[in-house]
Structure P
Amino acid sequence: MISILQKPNFNIKMGLKKSDWDRIGMDQRKEIVNRTMSGVDLNHSQFKPYSQQTRDRKEQLGRSADIVNLMDLAQMHRALVFKSSNTYVDLYYGDTARENVAFEHQYGLGRMPKREHFGFSNTDAKKWTETVIKLLTLATKRSFQNAK
């Protein structure tokens, strides 16, 4: 007969920390803003050109209209924020007015052409998934090492 004298200690934490999700959120936000500022959409294609009216207005303000970067006063880009927890990160526009502008660009509403800037291509989404898997693998290894 075998008797267990001590209960096994198996306190393994396999999730990511909030700080990991924070880093992912910051990096994803940076990627979206930098990609948009360079004039390409989430599929890495050039945005449709600005209308002549928008080009004229930008030039009157002393801004270049050569690169379509969806930046008028940079308010939309600054309004892109993230919220994280121990289990996820969520990117969104924290200002309703800027969210509406982003929505109009994303879906081409009104006279606005469709300019998909918010989100990731399948290739980029795969890269982010691999990043999360890598971090989970490292966290799991650390958790098992600390449990010894």
Structure Q
Amino acid sequence: MVILILTWLISGDLEGATVVAALVVTAVLAGFIWLARQGRSKLAIWLLIGLLFLLITADTIGYGLGSPAAAAYFIPIILAACGLGVAAGLGIAALASALVWGTAVAAQAGRYTPEIPFDLWHLTFSAPLFMVLFGLLALVVGLWTRYWVGMVATNV
């Protein structure tokens, strides 16, 4: 985040609101770290997943499936699968899939107009592809994590 802000500062594109937003995000993330260090790591993971989900969903709904924003759901899915287990990863994948499908269906039905105009391939290609990828990612990462945690536990 610091490198991004420095880049904007050097290029002259830095705005005051960006600095304030960066400070707020830094404080929130520091709070998550504090929670984890106090032994509340699962709560910290859930809060981080929730924050990421809100930000990604706002971007996905704002721009629609014509933008690559929905691919960012990979991050909270991996976080859930690694930190909370297979079931949590699959649950987050299902929620992300529902939001992607909902975005595509709502745009197709004319319920809202995203910044990037709706195209039929959002409904026939992007939404199904994301659903499959989200599910596979949660399953593979969650099972892989379970395997490695089991390996470490038996070799200690």
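Derivation of every value follows stated rules applied to the coordinates shown; laboratory data play no part. Here the structure is a predicted model, which is why all the values come from computation and not from measurement. Cβ atoms are built from the backbone, for glycine too; each structure is taken alone.
Work out the source of 31 here, i.e. which of P, Q gives that when relative contact order in percent (Cα under 8 Å, 6 or more apart) is computed.
P
For structures P, Q, which has the highest computed value of distance in nm of label points 7 Å out along Cα→Cβ at positions 106 and 130? Numbers along the way, then the final one.
Working: P: 2.6; Q: 1.1.
Top value of distance in nm of label points 7 Å out along Cα→Cβ at positions 106 and 130 goes to structure P.
Suppose helix-only ellipticity at 222 nm (-39500 (n - 2.57) for each DSSP H run of 4 or more, over all residues; to 500) works out to -25500; of P, Q, which structure was it derived from? Spell out each step's value before the answer.
Numbers: P: -15500; Q: -25500.
Of the options listed, only Q reproduces it.
When distance in nm of label points 7 Å out along Cα→Cβ at positions 18 and 90 is computed for each of P, Q, which one produces 1.5?
Values: P: 1.5; Q: 4.3.
This figure was derived from P.
Work out which structure the value 2.2 belongs to, where distance in nm of label points 7 Å out along Cα→Cβ at positions 50 and 82 was derived from one of P, Q. Can you show the working numbers first?
Numbers: P: 2.9; Q: 2.2.
This figure was derived from Q.
The value 1.08 for Rg/Rh (Cα atoms, Kirkwood Rh), for residues 34-97 alone was derived from one model only; which of P, Q is it? Can you show the working numbers first?
Numbers: P: 1.08; Q: 1.03.
Source structure for this number: P.
Have a look at P, Q and say which one yields 2.0 for distance in nm of label points 7 Å out along Cα→Cβ at positions 58 and 122, as calculated.
Details: P: 3.1; Q: 2.0.
It traces back to Q.
One of P, Q was used to compute P(r) over Cα pairs in 5 Å bins from 0, in percent, and the answer was 2, 9, 14, 17, 15, 10, 8, 7, 5, 4, 3, 2, 2, 1, 1, 0, 0, 0. Which one was it?
P
Given a value of 2.7 for distance in nm of label points 7 Å out along Cα→Cβ at positions 42 and 138, calculated from one of P, Q, which structure does it belong to?
Numbers: P: 2.7; Q: 1.8.
Corresponding structure: P.
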